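Each structure below appears as structure tokens.
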Structure I
Amino acid sequence: MHKGIATVSVGGTLPEKLTAIAAARFDGIELFDNDLISSELSPREVAQRCADLGLTIDLFQPVRDVEGTPPARFGSVLHRVRSKFAVMGELGVTDVLMCSNCLPDAIVDKDLMAEQLAAVGDLAAEAGIMIGYEALAWGRTTSRFVDAWDVVRRADHPHVGVVVDTFHMLSRGDGPEALAGVPGDRIAFLQIADAPRLGMDVLDWSRHFRCFPGQGNLPVAPLVAAVFERGYRGPLSLEIFSDVVREADPRTTALDAMRSLLFLEEELRQHWATGTAAESRPRVELFDPPPAPGRVDFSFVEIAAGTPAERRGIETTLGALGFHHAGRHRGLQVDWWRNGEAHIVLNSISDETPLAVTALGVGVPDTTDVAERAHALLWPKAMSRQRPGDAPLPGLDTPGGLAVFLSEGERGDGWQVDFVSTGDPGTGDALGVDHVGASIDATLLPAEQSFFRTVLGLTAGVLTEFMQPCGRMRSRPLTPTEGDLRVIVSVDDGTRPTEARRGLNQIAIAVPDIFAVAEQAATAGAELMPVPDNYYADLAARFDLPADLLARLRQHGILYDRTDEGELFHLYTPILGNGFYVEVLQRVGEYAGFGAPNTHIRLASHAAQQGR
């Protein structure tokens with residue numbers, strides 16, 4: 001498919017945008033009028049720059065506030081439109097987006113609106129231009145696709161069609177059914193955007209929180225599929241308004257955008273693969289990479305052991321939490337620590353690396369397929385952790401700075417053959433790593449989500465915001481359809497040193513009996529995160545807990561949450577090394593959350609530890 005992107009979807013100056021878009025292998029652009037107006041390049045120079053970069057200009061957009069204009073002022077509208085059409089002639093572009101009128105004095109009269117669109121259509125016919133009329137979700141004259149199509153149908157002009165914009169439609173609750181009766185040759189253009197579901201004014205939602213397909217929660221693929229099923233064969237084009245893309249590096253954004261379209265094409269392939277949808281599949285070429293892994297599990301977490309003193313400290317902490325030394329790497333200064341089904345690898349190759357979580361091991365059925373899938377999706381080529389005779393561990397770097405290593409075997413245990421067992425079975429009975437947390441730069445949050453979504457098939461949950469003593473934290477869980485890998489990505493403002501603002505900063509271990517772990521830690525003299533007594537007074541007010549249970553929670557510094565599905569008990573270590581911590585938790589029943597009501601307690605306690 002011909003892939004395009006609006007210049008508004010990428011940050012930087014217009015020349016920087018064009019260069020980044022071409023480098024990401026897009027076929028064409030939607031030229032945003034403001035980008036042209038603010039550029040030092042003339043329209044002819046922009047056209048030449050695009051031609052030199054191998055980009056077509058697929059759409060000029062937007063021309064605003066046309067239909068529904070009071071008749072006395074319509075002459076000035078026609079003058080403005082003629083002027084924009086002249087600019088389009090210099091650009092060599094033949095398609096224009098005309099969005100619904102938002103002016104407060106616009107007249108909501110479909111017959112008048114259709115008459116005026118037809119008049120503009122006559123100008124377009126003279127200039128050899130096709131108009132695409134779009135209903136803005138907050139428009140005054142039209143705000144729904146069905147109304148925009150009704151106006152276009154009334155205008156009945158060969159140079160006036162309708163635009164499908166996935167955000168404007170889905171944000172108003174309109175899906176594929178809204179396209180019923182719309183011929184494909186009357187769909188002038190298709191604009192694609194996703195977004196997280198947010199309960200806010202639709203204009204603010206649109207201007208600040210749109211994202212690329214797969215990074216939000218809107219059902220984009222079925223709507224796009226329906227557009228092509230109607231007969232549309234124009235560009236697959238992205239239009240993203242977002243605070244993030246305005247701040248992020250243009251090349252990073254453009255690559256992320258292209259990955260999202262490749263992923264969307266894969267979703268379309270899957271949509272048309274089975275059932276009644278297969279009967280309506282149009283003959284269009286689609287991206288076909290190796291499939292996402294059917295199961296994704298935790299394999300191991302790697303920690304750089306730091307200095308000898310830091311190494312002794314982390315070993316003491318792990319031992320107090322039930323871990324034991326399970327093995328030593330055959331050729332490297334790397335040790336395997338185990339607590340039941342939870343595995344941590346301590347890397348002592350260099351004592352110049354500070355104590356920090358450095359990598360995540362992920363179990364997948366076929367590491368080669370996943371590595372090839374990542375490469376097909378334009379992620380950097382997988383690096384190797386393999387020495388002669390070692391188990392293959394292809395690795396990938398995420399945009400947020402995480403190192404992810406892929407391992408095969410039963411739930412990803414293939415890496416264990418590289419270690420000589422100590423023969424100590426240990427006494428820990430942890431159920432495994434429950435989840436890990438990663439702190440990343442705000443501008444990389446969408447790209448980080450995109451990595452886990454596109455490469456490993458994880459799905460993003462609800463974005464949650466937490467207040468903290470110095471700033472705020474926003475976090476979002478990513479979980480697989482099958483498997484136990486759970487990653488919480490967060491944008492963390494103000495709780496950790498600058499050098500630790502990116503990377504894995506949380507390791508959560510699931511255990512069957514948290515009180516036994518807490519008592520073992522106390523016996524070992526381990527330091528745990530202190531919890532203020534006020535928390536337990538509030539806990540007693542929120543939940544009708546037995547007095548003896550409340551006393552045990554207070555004694556061990558254990559936090560508590562409860563839902564209709566189950567309960568959560570959890571405790572934390574203080575901040576360790578360059579800014580990470582360990583959480584121990586016990587889930588009871590079907591509790592599926594991550595203790596969000598208690599997050600502010602952890603944030604405050606860790607901030608106090610750092611003197612903030």
Structure II
Amino acid sequence: MMLTPNKAVLEQVFPELYKRLLKEAEILNQTNIDIQLVTTPSGDISMKYRGIWIHSSRNPREEAKRVIQTSVQSAQVQNQTPFILLGFGLGYTAEHIREQYPQNPLVIIEPNPSILLTALTARDLSSLLCSPGIIFIIDKTMGALFNVLPLFSSPPLPIISRPYREAEPDVVKDLLHILSLWKTKTDVNEATIKKFGKRWVKNIVANQHILIDIPGIAAFAEAFPSFPALVLAAGPSLDDILPFLPELHKRCLIIAVDTALRALLRSGIEPDFVVVVDPQYWNARHLDFCHALRTCLVTEIGVYPTVLRHSFQHRLLCSSLYPLGYYLEKNVDVKGRLGAGGSVATTAFDFALHLGSKPIYIAGLDLSYPDYKTHFTGALFEERAFTKSHRFLPAETQSFQSLMGAHPFYAPSASGDKVLTDARLSLYTAWFEARLRQLPPGICKSLSPNGIGIPGLELGSVEDLLSRPVIRLELQNQLSNIIKQLEDQFFAADHQKHLQQAWEKNQQTLIQALTDLLVITERGTALVNSLLQEMMQGSINLLDNKLTELDRINDQIAQSPIKDIAGFLFTDSEENKISINNSQEKDALQSYLTYLTSFYSILHNSINYQILLLKSH
């Protein structure tokens with residue numbers, strides 16, 4: 001029977017967990033021979049599970065301290081660093097984490113509910129349960145972890161004790177894999193920003209008027225819950241689908257990525273939606289000579305401006321994932337957010353989920369090089385290769401360079417064979433796997449058997465789709481009705497006037513906030529230069545007062561409501577990543593001031609660049 005203090009806290013603080021444990025208690029035998037409680041010489045209770053000591057057989061509390069010390073000694077734990085503890089046991093480790101790091105988020109994963117029930121029966125854990133920032137996960141599959149990780153702004157620190165590595169090796173492997181996927185996904189997004197950040201800012205400023213010209217995708221949330229969707233990417237296997245496209249078009253929504261649009265049009269089919277989110281000039285060229293007058297464009301404010309000049313029947317905006325774009329829209333008209341994983345295919349897939357379509361079929365998503373092909377036949381990349389081909393750089397050489405340019409390796413295909421992929425494509429594969437883990441099984445199917453195998457993405461067939469009923473007329477009516485209702489509301493005179501006023505006010509507020517922050521960085525730069533000059537002269541006047549002023553300046557920067565916009569182009573070089581606490585320089589003050597000189601300079605350049613762009617448009 002669960003101890004009364006634990007029961008009272010669970011009912012109030014973790015009601016869903018409490019209900020779940022009550023159901024588990026009905027089917028679990030609390031005298032399970034796999035679990036044994038033993039009193040240790042220290043007087044504390046310990047636990048054996050499947051013959052393995054979950055805690056020390058002599059002093060569980062001291063062991064918990066050593067586990068935490070070992071886990072954090074090589075990590076830089078900050079106030080926002082989340083701990084992910086695999087294995088609750090009797091709660092000693094979780095209690096010690098809370099004692100040492102009371103403000104840090106704590107995710108407790110206990111793959112065996114009977115262990116958690118035993119702990120709540122054996123020990124008073126009410127103080128731990130009452131502490132803030134605790135999340136419990138009691139599923140072995142740990143799909144819930146993907147819903148938890150986006151809540152954190154810092155990389156998580158996993159803590160896995162040796163007994164749990166022995167008792168639950170598959171769960172440990174799954175947890176480490178999930179954390180690896182999450183890191184990869186985060187790295188993809190950060191690398192994309194670093195590579196295209198300046199281009200995105202230019203495009204956003206040039207395109208900002210579309211916030212009041214184009215409605216958002218929010219109105220399309222769950223708009224097609226009973227309709228299947230086909231997402232078409234531009235991989236080599238798209239060639240296999242094109243002959244069936246006229247019949248597939250009758251039976252499902254068609255969502256194409258920009259790179260695949262010309263292939264569809266050559267087959268005589270205009271997709272219902274085409275997704276374009278890449279900021280680059282050459283990506284915009286994929287739309288050259290593509291006339292899709294019955295297609296709805298789904299894009300975002302950061303695309304290359306020429307994308308918006310093409311003649312599509314309708315246009316929709318998704319929310320920008322980047323600080324400047326989202327700031328400009330949030331007080332004007334929030335469009336509706338889609339995911340991003342470095343590839344337009346990830347956004348197109350997320351749009352299909354946004355529509356509520358079930359099931360979702362994906363074709364051309366090879367994320368590999370089946371038969372050593374890079375794209376479908378006739379893709380812009382292929383045509384460019386032939387156009388640029390000459391005696392010393394034939395198209396075949398360009399194709400080989402593309403294949404070999406990103407550390408290629410063989411990986412399992414969806415059908416179980418081997419297929420060539422590379423490090424770049426594996427990042428996109430990681431994003432899809434991470435996203436699919438958040439979804440119910442069976443909702444998504446791949447039509448690319450020779451493409452990369454992605455856990456959670458089942459293999460479907462064209463025959464599955466062809467066996468579905470013809471619903472094209474119903475689809476068209478649904479689509480037309482939603483768009484007409486949306487555009488009638490969005491383009492109403494009163495609403496347009498409101499949007500215009502909100503946009504103008506928002507822009508003025510942003511420019512003023514950036515200007516104010518620019519002045520703050522200039523103050524910081526002047527103060528640091530003054531201190532450095534005084535140090536060179538051998539004496540510093542009023543050092544404490546000046547350091548206090550520097551702290552005040554840094555706090556103003558950190559608390560600025562537009563700090564994310566100001567720092568978006570902050571590309572700190574490796575040589576400037578100085579750890580003040582671990583500085584090897586003789587003079588820690590010198591190290592600190594040198595770092596601030598670089599910090600203020602880079603931040604000043606980022607802010608100034610964006611102010612000039614905004615004022616020029």
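Taken together, the values in this text are just the output of simple stated rules run on the coordinates, not laboratory data. Here the structure is a predicted model, which means the values were calculated and not measured. Cβ atoms are built from the backbone, for glycine too; each structure is taken alone.
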Matching 178 (volume of the Cα convex hull per residue in Å³, computed) against labels I, II points to structure I
When distance in nm of label points 7 Å out along Cα→Cβ at positions 53 and 485 is computed for each of I, II, which one produces 6.6?
II
Among the shown structures I, II, from which was the value 14.2 of mean count of other Cβ atoms within 10 Å over residues 13-20 calculated?
II
The value -0.79, -1.23 for log10 I(q)/I(0) by the Debye sum over Cα atoms at q = 0.18, 0.25 Å⁻¹, for residues 205-284 alone was derived from one model only; which of I, II is it?
I
Work out which structure the value 24.0 belongs to, where Kirkwood radius over Cα pairs in Å, for residues 61-412 alone was derived from one of I, II.
I
Computing helix-only ellipticity at 222 nm (-39500 (n - 2.57) for each DSSP H run of 4 or more, over all residues; to 500) for each of I, II, the value -10000 comes from structure I
